Structures are given as C-alpha cells and as structure tokens.
Structure 1
C-alpha cells in the first residue's frame, strides 16, 4: 500500500518569509531601530507568552476575545470536573485549562516589565521593542494573526514634549522609507468633553463612527445615523459645528474650544493638542499633521493624545498608531506613572513599500560577487581572494561544487549576483582574475585590488 503524505500548511493569517522578503523586512526594522536610537530609546524584549492575569481586561471585551490562549501543559483536565465539562461553558473552561496567552500587543507586557523592574529603571524610561504579537482575528488583506510591532514608549514623564518627539520619530521614519503619510492626531479628553457637553457620555464611539462617514454619505445622513443611534435632537444640534469641522488645525481647535468651553476636561484636551501642534510647527516636519476628531483608537487605556498614520499613495489601514496612557501601570500595582507610546505596524509598512516599489536596491541585494569553482587547484588559488573581498566589505560567495559553468552562472543569475570572478590556468599564471559584469556581460582581467574597486 503506497504511503500517503499530508500536504504541509500553515495556519491562516500567518506567513513564511523567504530570503528576499526577510531582506526587505530587515530594511524596515533597521530603519526604525536607527531612528529610535537617534532619539535615545533603548531596546528591551519580553516573552511571547504572558500570564492571562497580565493580559485579560486590558484591551476591552473585544480584545479579550482575540487573545490566543495557551493550553496548560501536563494533565490540563485534572482541575476540571465532569459537571464543568458537561456544561460546555467555553469561557469558564478556558480559565481552568489555560493560565497563559500569547501577547496581544507590546504595551501591556511593557507596563508589566516596568512594574517588575522599577528599582532598576532610570525614569523617564525610553524603550523600544520590536517583536511579534498574536491576535485571533479574521485573516484578510492587510490583517494577520501574527505580525510584528515596533513600539517606542516613554514612561515616568507627563511632559507633552514626549508626544512632540514621537511625532518627529514617525515623520523621520517615513521620510527615510520614502512613504508619504498623513499623521492624524486627536485627544481622548476632547472626545470626553464632547460627550459631556451633549449629555451623551456612552455614545462617543457611535458619534465618531458617524462623523467619519461625512464625506461618503453627507451631513443629513450622518445626522440620521445619529438619530438611529439614540441621540436626542438637542445633542445632534450641539454636534453640528463638530460634524462640519473644516479648515486648518488652528481653525478646527478654535471651533472645538468654543463648543467645549463648559467642559473642564474638554478644554484641557484642546490645550494639550494646541501645545503639541504648535511645537511641531517649529520642527520642520515633512509630513502633514491633521487634527481628526473621528480618531478614537479602540484600546481602552488611552487617556490623552492619540495618533494614527495613514499612507497617502496606497489604500491601507492604519500603519502606525499610539497615544498617552495615564493609568496602565496602576493595574499592576504602580499607580501614577504616565506613559505615551507609538507602534509601527511593520507588516502593513512592508505591504505599502511593496505596492509602491520603494525598496532601495541595496536593501534587498544579497551576494554581490560569486567566485566560480573550476576544481581543487583553482579553488585553493581563489579562497584567499574570497577572504580579501569579504574583508573589503563585499558580500562574497565561493560556489561549493565543481559544476558545469552554465549551472554556476544560472545560480548567479537566479540570486541576482552582480559580478562573477573566474580564475583558470591563465589567470592563475598572471596572478589575476577575470571579472564578469552579469548585467552588461563585460569581462576584464583584473588584480584582486582592482576587482574590489570595481565591485564596490
């Protein structure tokens, strides 16, 4: 009977990355790391798994549902009664069967890290972290179950200069990557103020969702949607200046300040936003800052400024986001420690760079020079020269086998190797090499020093 093999597969929402893809991803990671370091941020890492006590209750009800839970090792059924099994209550069973989960983001583990290591940290603490996170989300274009985040946070400082600096980091990263973006900014205090003024504190998400549709469905339909969401006519009337907000950031802020003058928290939100935007005017940003009241950010822990970045030249969801959180570490027994952070969505940035073909050639180039293998004698001659080329910083390979010339040349073409070096009897006799430019087909007899100058 013939043996049948299962066709291998990977879980939906995950991906393999080959050499070229990894070169592109590393280009993104290295660019972000360089900019983070430029602004004085230090790198940390945390485990892929955290306890569910750490993770649960930090992302809202929807976020809790999207946590990947890890089954306890050993006899995981020992603590579960037959009655509980028969009951088939998934949530209750999960709490008995699972004590750990894969991290959903990097911010909550970071807050846990700060609390655990508080005696070792110099505050304010500026950290960055580039690691994968996991979400049990429905896989679709631009949305994955496993993806990398590239976070930077400052904790232990209330200063809004941290927000200003993070906006500069965003601007610098996307300048270096060549992606034109719009940086959207809002403030949770403004949203709270709007809800206070109109007397609809529990409807703020419905309000922002409806306002966001203004360009698509028009003012009348937005108002109708608000009515359908249960807002009173008085509340809708008070919202009209907010819904039809337009003009420069300063003009928008003036309108908002007028609407929110009776809300202390709302006024505070306007002041914070004005300070950040005024500072950024002096910082020579290359990308546009836009005040956007529809920006609400889904995560529960934001308390002040919130940010989101959209690419301008290709349709894609948010590629960077973040904000101020005042009470996150309080959950872990360290109240009063304020923080602000951003997160670059590396996988979405990867897709944007691919779509717009923005990768520099040198970022994805692997081997630059291949030495052809003609046999033992020739290889012995070439090996010291291979070493010299590498010492000069040229990414160099020696073909390992004495194969047909055609096969070795095909290898060079397949890998996109720009130059091939050949050394037969004649070259060895002269102490030289034949260097072939694979793009032009040009060949010349050169010394190793001349080869290095030519390839570099």
Structure 2
C-alpha cells in the first residue's frame, strides 16, 4: 500500500466520485457561514426552489460587519442590519443553527467553531472566508470558498475540487523566549514568499509545532494562506484531544473518537510534493514593514535594500532603516488570528501595573462572546482597563474595517491580525503586523519596541 500524507487520508475518504479531468466531488463535513458571503447563495437557492441539503452540518454566526460597541442596541448601520437580519431569516427558514448578535456563542466564525467543538479531526470544512484554514490546526482539511461554492455546499453538501499538492514544513527545536506562533508564521512567509505555497496544502510538523498550544496552532494555520497555500493543517495529538474533550459538541463516545483520530497522521514514508525545514532558534520577534505579510523582518532588523518601492512609499519607510522607535497611533489586538483567550491572558500579564502611552489608541476585540466572558470572569478586564485599554465586543473589527472600526488615513496601526494590504484596516491606514507581545509593547511605549527588552522579567 502506498504511503499516504495526512492530506491524502482525509481527502480520499471524502471523495464521492472523480470527474473527467480528475476533479473530485468532495463531501463536506462542516460548513460555516456568516452574514457577508451567504445572502446571494441563499437567494439563488430560493430562485431555484432548492432546500438546504443538510442544515445540521451548517453553523452560522454574525461576525464580519457587526459593531464592536453597543451590540445590545438596535443596529444603526443599514447595510449591517440588512445583512444580519437576512442571515437570521435564512437560518430560521432552513433550520440552520445560528449564533446571532446576543447569543452567548456568537463570535468570529473561525473562533467559535473550534471552541464549541464543531471542528474536529478528519473533517472537511469550508466557509466563505479565506481564513477557514484556521480549522486545519485540528487535523482537518479546511479552506475558504466563494459565494457560488457556498451555494453548492448548501444545496448538495458537496464541492467540485481539484486535489491540491502537498507540502510539509518542519520546524525543529523550541522557540526562543519571547517568540510565539505569530512570529513563526511571519518568519516562514518571509522565507518562502507570499506565493511559495500556491497550489499546496501545508502540513506543519516538527517539535516546534508539537510544543504549541491549540491557540498557537490555529494562529499558524490561520495564516497559511498568506503564502498562497490552499490551507494549513497539523496532525492531531494529545494537545488536540485535550482541547476538544471539554467542548460542548465533543463526541459522546470520546474515547472511541480519539482512537480514530490517532490514525490521522502522515505515514513515515509519505512523499510530499515539496518540503521545507526550519530551525526554531532562527526565528526572532517579527514585524511587517510593507503591504503584504511576506514583507516581514526581525523587529531589530532593517528594511531590506530590495524592498518594493511602492510598498515603502505607502508605508513611509526607507530601505536600510530600522523600525524601532517609530511612532504608533493605534494598536489592534483581536481577529481570528489572535483574538483567543490565550492572547488576552498573555496581554494582561504583560501590561499589569502599567499604563498605555497617551498618543496610542488601543482596541481590544475578543474573538467570541465566550472569550469576552472569560476575560471578565478571570478579572483580566480590570487589569486591561487600569492600563487604559478599551475592551470592545466580539467581531472581526479592524482586521478588515468592514464595520466602523477603521484606522484613520495616514495612521500607523500595530495589529495582531493577518493582513497588511493597502487600505485593509481603512483607507490610507498603515498596518504593521505583529504578535501580542510586540503589540503590547507598542501600546505602552507609543512606538515600535522590542518586547523581549520591555518585558524581560515577565515572559
């Protein structure tokens, strides 16, 4: 029998049939939807008189275009109100589980899926959102789809897809003190480029990956698409099982489920289409300097001599200069990349007893109602409030500036989100991607600062 990769094992067991030309009809286990990419799909189903095939396999929430303040009040944004009401009506009509604005399980779709246990190893998972790759951290095939494909899954629970190539990225050793999963993925993208993963599903492997928490693994897989990959994935292990054990939708016979999940790994002799190997000790604290996540450097480094001129012009930086000491106007901590409880626990530990710089506006946006609740239950909100930070309500927020959380034109934002494209956080906004420690350091000092120095005795 041919040795198989993790991708092979999951993909092959979900192929309903193979079409001429090699395209596969792929069964989808879990479908996540939100208010922005689903309305047209539902409208087309209605026009065709087609019901949702398997509504219990779809989970819906409002996250992209929701306000992050005053969620208990009537929505005053007509577009947002229409989108959210339409989603609620469609879910009600078709019997789909919907976590609306006031539901205790509402939040960013890629955070609530795992925390509720809907995401499980061995699944195929899709959503009309590019960062669906997040769910691959659980040993699943997870990828984003377009509106027409959302419609296809609603109608049939299947998709027509070409099987992607396989890539393995192995990271050996343990990360240095003060370096986290966000730094690791920014480092990888900077090394292989924003197109280095094109056409591939990436399996992250090695001691470094095994040492990460599930929150860290989700950060890693979340940004796999930023190097052009179709998605990222990590073979499940004891860390995965322990996380899922305590979720609301964990399998009733959990021990039996774990027995099956243990088989989800790449065979020792499996051959990948492409492989990379990195050493964890080479990974520094990373920040971006340009207009895509691949334009990233050591926070103590200098802007490369060959950096694209248009990106530097937009950001107001020069080749050869260091970014340390550059003034920051906004700090955004949240998104499906770094909006989990682990991120806010770390943030509270770092800023306890300190005050933010007067020149910085700080937005803290938990990724879900559950994360927000835990922040308050654990008293983290009091620490953050004392530091002068603003804790908002769950949503995608300034990650993509679809709602009113926009960074003003010309302002610099240190952001824990996943993309720094021109205008991503608002027209003319200048985004610097970083992990939570670097964002916390910028919030306290008012400029780009090395968190390893500022927080030397804390982490």
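Using helix-only ellipticity at 222 nm (-39500 (n - 2.57) for each DSSP H run of 4 or more, over all residues; to 500) as the calculated read-out, with -9000 as its value, let me know the right label among 1, 2. It must be structure 2, since only it matches. Please state which of the structures 1, 2 yields 23.4 when mean count of other Cβ atoms within 10 Å over residues 111-118 is computed from it. For mean count of other Cβ atoms within 10 Å over residues 111-118, the value 23.4 is produced by structure 2. Comparison across structures 1, 2 (criterion: distance in nm of label points 7 Å out along Cα→Cβ at positions 263 and 375) gives the highest value for 1. Looking across 1, 2, the calculation of semi-axes √(5λ) of the Cα gyration tensor in Å, for residues 167-270 alone that yields 25, 16, 13 traces back to 2. If Cα Rg over 2.2 N^0.38 Å computes to 1.27, which of 1, 2 did it come from? Answer by label: 1.
For FRET efficiency 1/(1 + (r/R0)^6) of positions 135 and 247 (r between Cβ atoms, R0 = 41 Å, to 0.05), the calculated result is 1.00, so let me know which of 1, 2 that is.
2
No lab work stands behind these numbers, since they all come straight from the coordinates. Please read these numbers as outputs of a predicted model, since none were measured by experiment. Cβ atoms are built from the backbone, for glycine too; each structure is taken alone.
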